[in-house]
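See the structures that follow.
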Structure I
């Protein structure tokens, strides 16, 4: 679409699921001032009502916004529908183990959303997010640009934070990505990582603490901490929701403000280092129309192989789903 053809937005965001992630996102969205209307939808109407009541009581202290609960019909007119509903991940349970239960739930949810909000951009957050983004795309029949998974936006944020902590710099000056699956087969793109425009290799060598640093061994420790973060948080407190709530707000912000921001969201991949017809995370330009463009990173041979393996592990699961 050309610049004069972009669809106008009214800044209405609907949230499917009033659990920890959905309610935390709704609260964070209110604080951001991005939306003028927020609708929370949950099969437990009492829970949805309670979350709306609790959030709206702080309205006089923040940005003007209308917050209410509703049913699927209340999605009508939404610019974005964020889907957080689904079975919760249990301690020690992999994201992939959730697939059967949540795919069944999505087969009920998605047709209802599309019935009333056919022009909305759908942002999928429920795990396993890459598989459910693919399920959403197939069930909804929407263009691939308008079905977005939260993907590795959270993993990448964790990655940047841990690198910044190790290097003692502001995380906003760390530029690095986690790509592939949001889960066990995700991979770090060390070959493209940089701090303030200086490659991580060069930055580490120039660091005054280089002689006391574990080098590549420390890099591996950082990545393992990223990959296992959700498991540790779930074991400690039962669920992870604060950081992911902020990650969703960041995606919504890029859409509503038409930013053309580059975010590692999950979407349908075609001919990307030999990977086709699967949803995975790679850096993508996100704007008012959803995903405008997928960016082709210059990956090392090892990273290419890791990306292909990540895709293959998800393909096995997707092939078992009946649409």
Structure II
């Protein structure tokens, strides 16, 4: 092995976070049967403040900072996140080590009344806590009405019923991982409704100085997933967008040498968007170039120009 006999993994307490953490622990135990794997649970700022929309709380790392503090102090060896929650620019001394094989990256529509996005009637009420999802929905269906949606997966599903929403938008993988696939009404086409950066992937964060741990993790990481997510994160990092910005990207491998990359930036009200699709052999470089191109086209002004009503 690498001289490491035990690892302490930090995680949020939500059902999805615990699923993802136990998945990482299982992969490590399979690769290293003698390894002592400890799981340490904690709450983050985003978990504690549940009655305020995420963009109003402000700041990056709403679901990661407490875990990162313990990584920096040496109380944790690694932290497990939904990669879409992990800021593209990390605190000094920390790094994203990579990700195991990605789950389904799409968003999905969940409804008790309608068969999909196209079936929603004029003025339908849709709930989402994501400005990206709202901006994309408004660009496709400006007639829709929106409500904020916070809480864990079960809470959101219950709010769909309690508040009589026509639909809510969620991450497909979140429902799949919690064995709630039957709740999915429509998986939204990622070429039309571009997912969040890193969506569907689990992010493993460690101290940059812990080279032995990085080596230990290699057998459980998936190269294609990590490359795709690295391209998406490069796109967001150049744009200086966080998880509360109307920025989306989706990268996938087409064949042995070719990748597809879609970048999307929109006004918060969906009134104007920038979008481009490319096929390439170096997705990280193309994502970076696309982000710079979008900036020259006014992306940063676009991202902050209009606030939802």
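A value of -13000 for helix-only ellipticity at 222 nm (-39500 (n - 2.57) for each DSSP H run of 4 or more, over all residues; to 500), calculated from one of I, II, originates in structure I. In terms of distance in nm of label points 7 Å out along Cα→Cβ at positions 21 and 125, the structure with the greatest value among I, II is II. Can you tell which of I, II yields -0.45, -1.22 when log10 I(q)/I(0) by the Debye sum over Cα atoms at q = 0.12, 0.23 Å⁻¹, for residues 37-140 alone is derived from it? Comparing all candidates, it corresponds to I.
When FRET efficiency 1/(1 + (r/R0)^6) of positions 101 and 285 (r between Cβ atoms, R0 = 30 Å, to 0.05) is calculated for each of I, II, the greatest value falls to II. Looking just at distance in nm of label points 7 Å out along Cα→Cβ at positions 69 and 301, which of the labels I, II belongs to the structure with the highest value? Largest value of distance in nm of label points 7 Å out along Cα→Cβ at positions 69 and 301: I.
Every read-out reported here was derived from the displayed coordinates using simple, explicitly stated rules and does not represent laboratory data. It should be emphasised that the depicted structure is a prediction, and the values quoted were computed from it without experimental measurement. Cβ atoms are built from the backbone, for glycine too; each structure is taken alone.
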